Every structure is written in structure tokens, then in C-alpha cells.
Structure I
Amino acid sequence: MILFGGASSEHDVSVVSAHQLMDAADVRNVDVVPVYTDFANRFWIGASLRDISKYKPRPPLGQQVTFRWSDNGPVLCAMDGTTIQPVDCVLPVFHGTFGEDGRIQAYFELLGIPVTGLSSSSTSIAMRKDVTKALVKAAGVNVLPHITVTRAQIEDADMILPDVKAALGYPVIVKPANLGSSVGVGLVKSENEDLWPLVEYVLKKDTLCLIEPQVQNLVEYNIAMIAQGEEIKFSAIERPKSGAELLDFREKYLSDDGGTKGTFKPSEGMLSLTRDINPDIPRELQDRIYDYARRTFNALGKRGAPRIDFMSNKETGELWFNEINAIPGSYGFFLWEAAAEPLLFPELIQHLIDEATGDTIKTFEDPVPQDARLLPRR
């Protein structure tokens, strides 16, 4: 089951990524069933879901469905409980809240249905940029300092602004702590510019605002990884090239041939952004990227195929962890095809499915040991 859509500002990107994945799946080995999640987070199936031209933004909805555990294992069923078909594995293709943040993963873990990617707990951590930074810093990964602002602190500008100047200096980046794809990211170049209105804007989109120093002479590096047993396999390293000071949502997904208003040509996703794959960089920097990526992946459970984004000062060579994308845009297939050991997109999909079905441990037998039973069994 391929789940996508959802009640997120990144709904459209999820639809595009899901269709790229479904188009790439090897139908000889995988029976692809699209399951659309609407703006109310309800599940739907239907023939129209495989035709992206019908999304405006939502397709004509077919049959509402749900998931449950039957006597024969996990099943997809109608709302009246009638079984439609068995479920071997769920592969979520969400971006942002209500999908990439651990909630959908926890739902299927609770049901006992195998689900690909990081676990629900690791995914929720990965979605919180400030928490992830604390975790990877403890694992020996370099991170930027930051200050967070909550909605409850919206009236505390006079107290927080001096802390920003003293701890971070200017310029600073202001962004939501829980959203992805650079949605709501802003730049404040000096103390004389209005930082607080931007903080208030971010807090209308998210419950937590993150402020951190802007990296000078910025160059970004991205890398994805999977675990094969105890070994971690890396994708190619990607160096995005941007003409803007900030790589925002529009530049990531709507540049070049990404489609225009009034048409239904899908964005090429991250492929629409000009980038260098396997750029010529010093070996010491490359090794640090691998080392930081490995440490981060281990700290977050070593599951799925996350993409980790780093920031570097190209003049000094300093490197900082930026964020981890539990479900990266387009599942990073262009990174895997250019890896030292190339992995085709259908092979990546199969790896994720095999991993999920191989390590799901929930059973539906009585979990209470004999000597711990306080209630009678019949």
C-alpha cells in the first residue's frame, strides 16, 4: 500500500513523490495499491488515484477505507468492516505534518502492520529540528547554536531579542521547527531589520520557531543511506546549486520545469533543482560527511532510507548538520543511481519493503507472562 496526500502544506509534493515511486515500482514483485489520504486524514482508494492529471488538488474520491487486523492478518477493509484485500506492508510517501512526523507510522505500528522507514519515535524526533540537533550533537555531530520561541512567548520579544544578538549575532535564519521543505523559512540580515514579525509569521504556521545563525559562504551537501545488516550503504553526495540566498520551498520544487499555475504538469521534485552529484570535494570533507551521516543514522535507529542535509562554509571547510528527512523528496532515487554501488529505484523500494516486513515484531497473542497475570484468563 502506497499512502500519500494528507493534511499538510506539502500535500502536493507528497502526491508527486508518490506517483514517481509508483511509476518506478517493479510490478513483477510488488502489487502497488495507491491509498490517498485527504485533508481530513481519511483513507481512500479508487482508479483515479493513478492519474495525476485528475488532482486539482484532490482526485475524484472513490471508496473510503480503513485498516484493521483480521483473523488472517492485516487487511484493507471498507468502512462497514468488509475485507477488500490483505496488506503485506505500508509505504508512506508523505512530506510534513500528519505523515512525515511519526503519527502515521505509530498508527500502523499500533495495528501491527509493517510500515517502511524510521520507527514512529525516531521519525517524530527527526521532525523536530531542535530535538534532532540535540540528539546528534550528543553523538558527536557538529551543529549550529539556536534559540527557540514558542507561541506562549509571543509577547516576550524584549526578553528574547537581546539573547538572539548575544548568542547568535546577525544575520540569522528563522524557520519552523516542525515543518519540512523549507516552508516558512526567512532571513534577517541585521539587528535593524524586523526579526519579530518573521517569528510571529512562523508561529502562525508552526507551534515552535527556530532561530539560528546564517552560515556564511554557504554550500549544502545532502546524502541518503540504508542499512544492510550492520553495514551502512551511502548514496551519492549531492551539492545543490542555488541562485537565491535561501533555498526555499518554491526553488526546491517549482523551479525550471516544475509546472505553472493553471496546468497539471507535475513538478520534477528535487530533480528540477540544478545540482552537482558526487562533486569534487576534499577527501577530508567527504569523510566527515560520511562520519556525521553514519552517527546520525545510528542515533535514529538505522532504518529506512533517510536523507541527511548538511551545511558548510566553503571558505573554512566547517560542516554542520542541518536536518534529516525521514521521507526525502522523490525518495532520492537520483542519489542512489549515482552511488558508488548503484541502487536502482525499484531495488530501493524492495529493500524498504523487505526491511519492514522482516523486523515487525508485534503479535496478537496474550503479551502478559504467566507469572505476571493478575486477571483471570478464560
Structure II
Amino acid sequence: MKTTVGVGLLGCGTVGSNVADRLQRERDAIERRSGVRYELRAIAIQDSLKLRSNVLERRLFTRDARSVVDDPHIDLVIEVIGGTTDAAELVERALERGRHVVTANKDLLGEHGPRLKALAASRRAALRFEGAVAGAIPIVRTLDEALAGDEILSVAGVINGTCTAILSAMEEGAGFDDSLARAQRLGYAEADPGNDVEGVDAAHKIAVVAQLAFGLAVTSPRIARTGITAVTQRDVARARMLGYRIRHVAAVLRTPRGVLAEVAPVLVEENHEFARTADAENVVQVAARDAGRLVLRGAGAGGAATGSAVLGDVVSVLHALGQGRGFDLRGRSSSLETALRIEPFFDRLSRTAELPNYAIWDDALTNVPIQELVNA
């Protein structure tokens, strides 16, 4: 049984600084919930001149991220660097050394999730990533734990807050460029919003979801994606006249031969859950054989929302370490099988002559039992 767990943090940007600050400020509450003591022992940063929270002692900071991963006194590594270049090497290195890992990196998991999960299982190390998909919405726990005994038919949703913020601003009459600038001012969009507006971010997230929901080694480069850069204010206005809203939807559906998966702007009826999103809000809809249709909604972006999800994973790992439990992966995510076919989804949906470039979202297609999809 661990008496004091050593924690190392990789990255101290928007999410990382929120996590670090809360680990220090809320220590008593976190230790009470987890039942174990911990110590934040190191924080890897890139910019040593950047101002940091007064709660964080200067001795914690280092520019040598490898030293954090290699430190034998660190049991749990929290990775919030983002991207795949440095993060992939560091997370793999941590898992190889038997460190437990909590990450919010959807890029990493979307591209390398199957390999990293296999590595974690071989070392009996935790690999948790609630913060990687849909911010504070507990979609990972829902799929991996609450619905572990059910058959997941499909998962779909609006899971990129930047796109939602832009599209909802365009509904107020603004053009794409002005709507993007507004999203950047509000902190919903990065200085370089390419991954968001081109659909890359959502493809990473829906790949992670497919890995969890179906136990298949789905990776984001294999998923068809279309961004929102071609959406015009005229398209948005015409959609409203027809009783629709344009939303950037990501969806994945299990078939007998693999999966249907796609990310693209689609027409959604105004009374649908997807259409009622605004600003950085996310909504995820899960269709399961026995549980039926479940809808989860909440903040999908920002340091506080993602930080909350990361800390939830941290508490879970601390609790397990305090009880001396192992970390054998559970359920569908324990052994990912190769997805034989990953095909586009939205060409199976109907369209309207007034806006032929956009498929019309239809819940009915996502609620079909796998055995009935004989022509998929």
C-alpha cells in the first residue's frame, strides 16, 4: 500500500496550470476523497520565464521532461503537453517504467491509443484519459464503466467547442472570419485554430470513443473528416429558414464488418440536442442495446473543464494505489482488435436540394442493432 504517491506534471499551460494549482490548493480535499497522501514533486515546462501561480514553488519546475518521467520517486505522471511529438515519447517512456499516466491528449490517443493501451496493460500501469474527450463530460467513464456490460451501437455528438462557438456566432449574422476572431478572444479557439476548424481535433476524439465503445483499434487518420472552413453565413441563414442548424458532428457506428465513422458539418433539426449547443458547449449521444439512448451535455473546452476531468482521473488512480489495487484494463478496452473496415458515415444520410453539400442528421440510423446492418 502506497503511503505517499509522487506526482509529476508534464506541461503547465492552460490546463496544466489549472491542474497544478488545484493539486496544491485542494490537497486536503483530494487526499480525503482518494484516501492517500500525495506530493507534487516536479513540473516540466518549456518557458522558464513565464509567470506562474504563487502557489507553485519554483523548485518544482524543470525544463527536462525526461527527468520527471525517469524519477523513481514519481509514481504518477500527468501529461498535458498536447500534440504527439514529445508527448508520445514521454508517455511511452513513463509506461515502460511502470509509471501510471493520466493524460488529456486526444491527439496522442487518437493516433497511438491502441499501442499505448497495450503497453500499459503489459506493465499493469494505469492509463486514464477522461480529459481527452469532451472536457468535463464523463463520456470515457460512461463507456468504459457504466456501460461495460452493454452493447454500444453508436456514439455521436458535437465535440469541438471551437466549431460550435463559430457556427453559433454565424447564426447571429457574423461571417466566418469574424466569428473565428470572436472565438479566439473568448478563449474558445487557439491562435492557430487549424486542428479545430479542419476537423482534426474531432476526428481524434471520435477515434478514442470508438476504441472504448467497440474495443477496436480505430485511429484518427482513418476517419473521414471535413472541417467548417467552407461553411458560409448564407448557408447558416438558409439552414435556419429550413428549420435546421449547421453543427459540426462526429459520429461512429459499429457494423458487422467494422465501423462507419465521420466528422463533418451537417444539418440538424432545430429541436435536436445537437442543435441546442452554443459557444464551447459539447453534447454526446450514446445508443446502447439495453440502456437505450443516453445524452451527456456540458462544458467541452477550457482549462477548468478539462482540468476537472484530469483531476477526476488523478483521484481514481490515487485511490487505487492507496488500496494496493492493480490496473488490469477492463471491458472492451482490455484488448483492442483491428477494425477491418472504417468507412464514411454521412453518405448514408439524406440531403436537401437547397443545401446539397450538407447531410441531414438522422438519429434513426444510429440506433440499429448490429445484427440488422446486413447491408452495411
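Things worth noting here:
- Source structure of the calculated read-out (Rg/Rh (Cα atoms, Kirkwood Rh), for residues 219-282 alone, 1.09) within I, II: I.
- Mean projected area of the Cα convex hull in nm², for residues 115-314 alone - structure with the largest value, from I, II: I
- Comparison of I, II by relative contact order in percent (Cα under 8 Å, 6 or more apart) - largest value held by: II
- Structure (I, II) behind the derived value 57 of percent of Cα pairs over 23 Å apart, for residues 11-226 alone: I
Values in this text are rule-based calculations from the coordinates and carry no lab data. Model, not experiment: these values are computed from the prediction.
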